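Next up: the structures, one after another.
Derivation of every value follows stated rules applied to the coordinates shown; laboratory data play no part. All of these numbers come straight from a predicted model, not from anything done at the bench. Cβ atoms are built from the backbone, for glycine too; each structure is taken alone.
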Structure 1
Amino acid sequence: MTIEVGEVRGLLGPNGAGKTTLIKILSTILLPTSGTAHIGGFDIVREVREVRRRIGIVLGGDRGLYWNLTGRQNLAYWAALYGVSNKKAKERIEVLLAQVNLLDRADDLVGAYSRGMKQRLHLARGLVADPMVLFLDEPTSGMDPIAAREFRSLVGDLRREGKTILLTTHDMSEAESICDRVALINHGSLIAIESPSTLSKLIAEFEHIEFEKVGASDLMHEVSRIPGVSRIYALDKEGAYCVNVSEKTAISLVLERLIASGVVSIRTNRPSLEEVYVHLLGENRGRASESPV
């Protein structure tokens, strides 16, 4: 698996798939049992010092922050651990506090911060040494929707700055909104690596055609016989129906038949990344991929 410079790569998989383990290996916290990995050309086992100079880590939850210190003191502490000079650290900390919108609370104890504020401080902590590669391990876990949206906006800013980001998440909308490509893993093996939109196209059987027509039992029977239609079912008792197709050629045939029958309310929907994710992992659950992570 290769991640390009300046790319935001999503890493998705069920609990136990190996997402956090991979992050810990790449960030030199754990030693790999086999295989190799390089960051910026440096081996994560033989050149640990060089790797650590180039990475930042943002973990979900409350790990990595000291509640009895202020936000500013937390960043100063981590800057010192990274070997950032006092002068450079002061300048960098001010920039980061403004970037994560915490300047007005910088001198408050972190224990008084909200969950969203703590996670924004986590991001600032991960950036305090200006790393070229940033690891985000479920960074929006437990955040309210507004805080999560603000955090994703910050990640978008980092992408525009040219940072390379590896993001683990369970949130499909998060992966779709900020990732250039997504790697699906299960049991430590790669299932697929594609853009979110391309992954959606791979599973054509989840293409939806929704329509409304009262008393459409005969029409449903006719549509179900069209080659490439995998399923047709009622959405409610008011005459709304949904058609799933497994072949692209079936879409135009279904639409033609619906229009010929007088249907005027028709909607087509692409599959969400969540549907693709569940389908691909369902097909590969319990068996190893040919492309190990």
Structure 2
Amino acid sequence: MVIYIKIFIGIAIVILFIFIFSLLVFLQYIRPTKFTTNVNPSDFNLKYESISFKTKDNLILRGWFIHSNYSNATIIVGHGFPFDKNNILPVTKFLNKHYNLLYYDFRYFGESDGKITTIAYKEQDDFLQAIEYLKKRNNGSIGILGFSFSAANALLINSKDVKAIVSDSSFSNLYELMKKVYGIFPGFIKYPFIWITSFYAKIFFGINIFEISPEENVKSLKIPILFIHGTKDSQVPAEHSIILHKNAPNSELWLVEGADHGMSFSMKKGEYEKRVMEFFDKYLLK
């Protein structure tokens, strides 16, 4: 009898550990430590205006609109997780030579409202609200340049107003990303943690993480997409963009040899600027 009690207690401890550890990881991802970057467009002599727009659930998202004298087309530039719009300004400002640029902080991050991030759920609608904001300004063609989680969100929306997307280091689906998150546990041991985390997502958000799948959504996207990914990405393996490219009917893939997550620009600055600018010029300046 004693041995059965010990076995029961052992199993109970393991189950409790799985629930608590999964909860802590879940909370870490919906309320991550925020990283702020102390730069703004004026540091690069760029003329801009501070802008804001509302989400469907009445949060205020804040950002910048940087004007271009070259064209009336606009590129929405999305930041990575868990950073802010300021973080990506230095590596994307080159686009202002030809385009207006719209930067905004995703909910919870930077200057925007929000107590949590939903990673790739409500952020999809927020992207659509940014597009509506641009339409009210009577801007021309719209493109999107997204990094990491903003790239994934860009691939999850379906908007006839977006004419081209550059996706830098996106994940292919949230389930595969969760497998990477729990990669510290070998083999099948990671799966109970993934299942419990998905349970929390269902309880708190009413979403199924197994349905957050850019690789499925891109199958229906007819617009041109350029996928960029570093071959040494330690956070989101390059296989994610390879899968996305295979599923997207009108896409290109550029694998940057030796680049880690989001570091393709740093390793290949000149080529990065040339490829991205030429891609957008081809589809936005018609």
With FRET efficiency 1/(1 + (r/R0)^6) of positions 30 and 46 (r between Cβ atoms, R0 = 25 Å, to 0.05) derived from the coordinates and found to be 0.15, which of 1, 2 does the value describe? 2
If distance in nm of label points 7 Å out along Cα→Cβ at positions 158 and 182 is calculated from each of 1, 2, which structure is the one that comes out at 2.0? 1
Could you tell me which structure in 1, 2 was used to calculate mean count of other Cβ atoms within 10 Å over residues 86-93 as 20.5? 2
FRET efficiency 1/(1 + (r/R0)^6) of positions 262 and 278 (r between Cβ atoms, R0 = 25 Å, to 0.05), calculated, reads 0.10; among 1, 2 the input was structure 1
For which of the structures 1, 2 does the calculation of relative contact order in percent (Cα under 8 Å, 6 or more apart) return 15? 2
On FRET efficiency 1/(1 + (r/R0)^6) of positions 150 and 254 (r between Cβ atoms, R0 = 41 Å, to 0.05), which of the structures labelled 1, 2 is highest? 2
Here mean count of other Cβ atoms within 10 Å over residues 22-29 has been calculated and equals 18.9, so which of 1, 2 was it run on? 1
From the coordinates of one of 1, 2, semi-axes √(5λ) of the Cα gyration tensor in Å came out at 46, 23, 14; that one is structure 1
